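Colleague: Below: a set of structures, written as structure tokens.
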Structure 1
Amino acid sequence: MVGTANKIITFLLEQDKTKKFEVKECKEKRSLDSNAYCWTLLGKLQDKLNIPKEEIYKDLIKNIGSYEIVPVKNKAVERFRKAWSKNGIGWITETMKSKLERFYKCNYILW
């Protein structure tokens, strides 16, 4: 269901109280045109800087995008990284040594 807060609240108040609902804010999706334009600009940067556009993109994601530090057990790090990167080129992980290693066997994963 899409609607204003009042419309959604009214709808929810009329529903069975045992049901569960998920409410999300509707956001405009980036158009395919803007995505294509992004890659066109990255291609121009690639030509000027002699750096592959995929590397430029990944660097932008790392420096501008948001990330969390997540502790992951050492034995699960590579499996997590592989699964995470399947989402696309912008789904980046980096590992660093955990400061908690003597208490937890884990690395931190940045994405």
Structure 2
Amino acid sequence: METSTRAFYAAQCALEKKAGQPVILDMRPVCNFCDYFVICQGNSSPQVRAIAEAVEEGLRRQKVRPQRREGVREGLWIVLDYGSIIVHVFEPETRAFYGLERLWADAPRLPIPEMHL
């Protein structure tokens, strides 16, 4: 599976759990540590965890496993590091506070196509 397709697939898995305001940033022009950020949010810590679990499960079915997972216990900001793709699942207040979209404003935003999982 191509890296961009994995990013789109991760976003769709998040949307299956009603993730809010999903964004995919193409990080290739602005950094050298990954290709894509997938950013979304859940309305509560349990929903944030459910979204992250859905992304993990969906990518696991594609034989892709995260290299690292952070923030699962707290559930305010979960990071799933797949090397070339980094998935960020936030609670709304935490997302606003850290402002990754603002911090990486030079990264192009990609439209999320509808995929059938």
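Read-outs throughout are calculated quantities, based only on the coordinates presented, and are distinct from any laboratory measurement. Note that this is a predicted model, so its numbers are computed, not measured. Cβ atoms are built from the backbone, for glycine too; each structure is taken alone.
Colleague: For the read-out mean count of other Cβ atoms within 10 Å over residues 32-39, a value of 18.6 was computed from one structure; give its label from 1, 2.
Modeller: Comparing all candidates, it corresponds to 2.
Colleague: If you don't mind, another one. In terms of mean count of other Cβ atoms within 10 Å over residues 24-31, which of structures 1, 2 is highest?
Modeller: Comparing 1, 2 by mean count of other Cβ atoms within 10 Å over residues 24-31, the maximum is at 2.
Colleague: Ranked by mean projected area of the Cα convex hull in nm², which of 1, 2 sits at the highest value? Intermediate values should be presented prior to the final figure.
Modeller: Details: 1: 11.9; 2: 6.5.
Checked 1, 2; max of mean projected area of the Cα convex hull in nm² sits with 1.
Colleague: Match the computed value 12.9 of mean count of other Cβ atoms within 10 Å over residues 40-47 to one of the structures 1, 2, and report its label.
Modeller: Checking each candidate, the match is 1.
Colleague: Another question about this same structure. Mean projected area of the Cα convex hull in nm², for residues 8-63 alone was computed and gave 6.5; which structure, 1, 2, did it come from?
Modeller: Traced to structure 1.
Colleague: On relative contact order in percent (Cα under 8 Å, 6 or more apart), which of the structures labelled 1, 2 is highest?
Modeller: That would be structure 2.
Colleague: To which of 1, 2 does the computed value 2.4 (distance in nm of label points 7 Å out along Cα→Cβ at positions 16 and 88) belong?
Modeller: This figure was derived from 2.
Colleague: Still on this model: A value of -10500 was computed for helix-only ellipticity at 222 nm (-39500 (n - 2.57) for each DSSP H run of 4 or more, over all residues; to 500); which of 1, 2 is the source structure?
Modeller: That value comes from structure 2.
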